[in-house]
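Each structure below appears as C-alpha cells.
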Structure P
Amino acid sequence: MTTLHELLHPANWKPAVGYANGIIASGRTIYVGGQIGWNSDQMFESDDFVAQVQQALTNILQVLQEAGAGPQHLVRLTWFVVDKQEYLARLKEVGAAYRAVLGKHFPAMTMVQVADLVEDRARVEIEATAVVPGD
C-alpha cells in the first residue's frame, strides 16, 4: 500500500531528525493501543530497555498488518518511558531498533516519562495512530 501523507514543517524551523512535526493524512484511521515489550504470549523475553522498545514496535507493526497497513501509514507515535535518562543514554540503540522494525518512516512523535506502567516489568509503552489512504 502507498502512503499519501504530507509532512508539515515550517520553512524557518531547524530540520526534524527522527520525527515529523506534523502530518496531514486522509483515509481509514487505525488506533493502536499502548504496546509494551512482551511477546504474543504476553511474556517478557527481556528486561533490557532497547529489547523492549524493539518488541513494542514489532507488536505495533503486527497490529497494523491486521488492517493491511505498514510502517509507512504511521502518522503518530506516543512513547511512555519509565526512565528518560535511560532513553537518552541509549538513543542510538533505540534508533537502530526503530529502523530495524519500522524502517526510515518517522511520524509525529511524543516521548513522556511516567512514574510507572501497569505491567511491572515494562520499561516502555508505545501507542500509535496510522492512516491508510482511501481508494
Structure Q
Amino acid sequence: MTMVRQTKQRAAVIEVLQGARSHPDAAWIHAQVRGQLPSVSLGTVYRTLDALVRDGVVVTLERAGQATRYDYKHEGDTHHHAVCRGCGAIFDVDAAVIPTLPASALPAGFQVTDVRLEFLGVCPACHAQADATTSTAG
C-alpha cells in the first residue's frame, strides 16, 4: 500500500466521505468539496478517489449502468453491503453477524487479503411499493 500525499483537495474529499451518511458518487462528492474549495475540478476529485482506492482508504461499489459509489473505510468498522435492485439504495451490513467461511472452502494455500460481500435484493420501501401496486392492480 502506497501512502497518498496529503493535499487540501484530498483532505477535503476524505472529510466529505467520512461525514457521508450514504455511499455517494463522485459528482455528489465533488459538489460537497466545492463548498470548501470552489475551484476544485471534477477531474481532481476522480483522481483523488482513485488514489484513495489504491491506498485502501476507500472502497468502490460498482453496478452496471450506474455511477460508481464510494465508501470510506472507517478504522475498526468492518461491514459489507446490501443493495436494493429496485431503487439502488446501499445499506451497510455488520460483518460481525456473518459466519466465517471455513478455510476448507477455499483452494489449498489460498491467502485471503480482503473480503467484499454484497447482498442483492429489495429494500423494505420498494417491497412495500410492489405490494401496494399488486394489491391495487388485482
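Quick notes
- Structure from which 17.4 was derived, mean count of other Cβ atoms within 10 Å over residues 24-31, options P, Q: Q
- The greatest value of relative contact order in percent (Cα under 8 Å, 6 or more apart) among structures P, Q is that of P.
- With distance in nm of label points 7 Å out along Cα→Cβ at positions 72 and 88 computed over the structures P, Q, the top value is the one for P, the highest of the group.
- Test item: distance in nm of label points 7 Å out along Cα→Cβ at positions 32 and 112 calculated as 3.0, pick one of P, Q: Q
- Identity of the structure behind 30, 25, 12 (criterion: semi-axes √(5λ) of the Cα gyration tensor in Å, calculated), options P, Q: Q
- Comparison across structures P, Q (criterion: FRET efficiency 1/(1 + (r/R0)^6) of positions 64 and 104 (r between Cβ atoms, R0 = 30 Å, to 0.05)) gives the highest value for P.
- Origin of the derived value -8500 (helix-only ellipticity at 222 nm (-39500 (n - 2.57) for each DSSP H run of 4 or more, over all residues; to 500); candidates P, Q): P
Any read-out appearing in this document is the output of simple, stated calculations on the displayed coordinates, not a laboratory observation. No experiment lies behind these values; they were computed from the predicted model shown. Cβ atoms are built from the backbone, for glycine too; each structure is taken alone.
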